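J.: Scrolling down, you'll hit the structures one after another.
Rule-based calculations on the coordinates, nothing more; no lab input. Computed from a predicted model, the values in this text were never measured in an experiment. Cβ atoms are built from the backbone, for glycine too; each structure is taken alone.
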Structure 1
Amino acid sequence: MTKSVIDKKTADVPHIFHVIPSFAHGGVPIRISYLMNHFGPLARHSLLSTDGIYSCESRLNQNVIYEIPEIGTAAEGNMLKRLWHYRKILREMKPDLLLTYNWGSTEWAMANSIRPVCRHFHLESGFGPEEANGTIGRRNLFRRLALRNIEGIVVPSNTLVKICAADWKIPTRKILYTPNGVDCDLYASPPQEGIIPHFTKQAGEITIGTMTPLRPEKNLPRLITAFNKLVQSRPAIKTSLIIMGEGSERPKLESMIADYGLQDRIYLAGHIDNPAMALGHLDIYALSSDTEQMPNSVNQAMAAGLPVAGLDVGDVKFIVSTSNKPFITAAGDDQAFASALTELTANKLLRQEIGGDNKRHVKKTYDQSRMFAAYAKIWGVTAS
């Protein structure tokens, strides 16, 4: 059934059709929510999640004008019929702008590529585990075909800029490098007590944390293993690990935590609706992913004044402050990652110095105002 808050009064604002692989809580849906909230009634939206999950809808403000359309079903396993079906929907909906996101929406991009029905921007933010170590040739070919008539492709990292040009053969003039932005003032707010379930920070306790969907490519076993090494090597330091997020990896992580005997030190906190009120409980932010581009969570952690321990994937090392770069270790080097966590845990002055540098750096470079201005042009709305 179509869910809609669109009425006749909204017909004179741009109609934007978003096709996204999932609208579950995660980096891309959260960024879309920020943008929809910022522009409010200046645009109306049709929002299609191809996996049928819309949990991030809870983040949308009441003044956001949107619908979740019922599109029917196309023939399973028959791509030509699906493309015809998608093209028919585009002709019926007549959006002013089509926005497709990541690999999971590229069939919709292909459907609009022959004699385009509407303006179209594709937004690429990263890859799943199957492309963590490099893009797949047959997918690159499909992307070249599907994206050949786009108005532009929006990417948040320099790594993706290179991939767009080299692998997907997209003309440079169409590649829009648009870094993710963050509400620096919001994420600098003091933490809220009780926001992390079952966790109360103790005096002298050093808390390591991460915010991420519990998916394989986030490699949270790497983080848990590194934390266990820290506990074993520095038993005198009171430490805890908080993992904020939900996903399919939870049973595996619970089992691993039990095997290490760390049930009283590691918290699987689940999804946190207001992460800005939780980050202040942390002393160190950790990123253990096998693949990233420009993670929103790193910007948020920097805005909260935290040092970041992570791996050199995508633009992670590029976006942190100069003093933080030594703690972004070589991709795949689990020992170096564990050592970075241990060094930050053992040195309060170092944590404070790097956290302060990060806070100043993100305010200067990645404040959300720049992102809003860039997307106002893409969406065709007046920045508010």
Structure 2
Amino acid sequence: MKIKNVLRLVAGGLASWLCAAPAMAAGWTLTDLGTLGGASSAANALNNAGQVVGYAEAADGTPYPVIWSGGVAAPLSTRPGRALALSAGGVAAGNVMSTSGPRLDATLLSGGSAHDLGTFGGSFSNAAAVNDSGQVAGYARTPDEKDHAFLATASGMVDLGTFGGLYSYAYGLNNAGLAVGSAYDTSGTPRCFLSTGGGLIDPGTLGGRVCNALAVNDAGQVTGSSTTSAGIGHAFVFDRRGMVDLGTLGGSSSVGYAINRLGQVVGAARTATNQLHAFIHDGARMVDLGTLGGTSSTATGVNASGQVVGNFTLSSGSKQPFIYANGVMLNVNTLAPGLSNVDASHVYLNDAGQIAGTGTIGGKQRAFLLTPTP
């Protein structure tokens, strides 16, 4: 595959920030998403329809992959496991107990069926992303237990290979079937890759050797981190212009973790005082989102309105989840009575401003959905 064919999937340039993000919601409605009769549940992904996937325990404590629609849980497999990814159209994927032995396999969870995608002859496979067509991206182990990126459907997996090294990993997938991730070269250095299943394309770097592609939007814009000629990692956007350095907040390094359909990137960057701060980049400038009392923060998700979720660290070292909108950052633990101990590393946001995650409700670990009220 030639790079020009991949670039046909890429829309032009970063979109400008056309309008300010909406103000923070006046209030929030908390929905305990419940279980399958057991004690606990957890959320791993959220789409714009308000559907959530994750796992829920049955009465005997066994966790099963589930999807919650309208707050109602529906199991996605009769085998234990968990759903990890969810498409805009409600197609799910996850890791489920294999039909071939006592191991977890990447599994397509769609249409009431669980399609075990298997491995490349090794002991494990992992689903990282899924699209509306039922394509799944992730990685699977080979007979010698090396991880290789894959792109799969219910009919099977394609080994995307490497750049001559031992390992590769797919982290993102869009609805055009473009998978992104990292593959190692012969020197053991990770390089960014793009692939639609016909081989790996190396989009280059920001002048250094190392590159990791972490997310892609439906316009084909990619973000992650690449080293510069100085050997320092910087957040980037790759589109038809090539790879664009997003810079830092005055410090040495940065990384992009997520990108929305407008091309806005969020992640974390070093400040002039070497603190790590969450940022949003609108295509023209990098905006420091600050912290809530501590010295560090990281943005992990962004919706089409430019609202951001992520985590920050208090001076005590405690990691807390945040939502940021229109210049205001709030601790997710404070948004609704009865919710506490939210897993700060796994908070999800959709275009309606809903937040999904895992926290403590009534003394139990539960998947939850927070819905903004005017």
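J.: Name the one structure among 1, 2 that FRET efficiency 1/(1 + (r/R0)^6) of positions 201 and 321 (r between Cβ atoms, R0 = 25 Å, to 0.05) of 0.50 was derived from. The partial results should precede the final answer.
T.: Numbers: 1: 0.50; 2: 0.10.
Only one of 1, 2 returns 0.50 for FRET efficiency 1/(1 + (r/R0)^6) of positions 201 and 321 (r between Cβ atoms, R0 = 25 Å, to 0.05), namely 1.
J.: A follow-up question, please. Of the structures labelled 1, 2, one was used to calculate Rg and Dmax of the Cα atoms in Å, giving 20.0, 56. Name it.
T.: 2
J.: Looking at structures 1, 2, which one was distance in nm of label points 7 Å out along Cα→Cβ at positions 241 and 345 calculated from, given that it came out as 3.4?
T.: Comparing all candidates, it corresponds to 2.
J.: So mean count of other Cβ atoms within 10 Å over residues 113-120, computed for just one structure, reads 16.4; which one of 1, 2 is that?
T.: Of the structures listed, the value fits 1.
J.: Quick check for you: by mean count of other Cβ atoms within 10 Å over residues 49-56, which of 1, 2 is greatest? Walk me through the numbers on the way to the answer.
T.: Working: 1: 16.2; 2: 25.4.
Comparing 1, 2, the top value of mean count of other Cβ atoms within 10 Å over residues 49-56 belongs to 2.
J.: For helix-only ellipticity at 222 nm (-39500 (n - 2.57) for each DSSP H run of 4 or more, over all residues; to 500), the calculated result is -500, so let me know which of 1, 2 that is. Write out the running numbers ahead of the final one.
T.: Numbers: 1: -10500; 2: -500.
For helix-only ellipticity at 222 nm (-39500 (n - 2.57) for each DSSP H run of 4 or more, over all residues; to 500), the value -500 is produced by structure 2.
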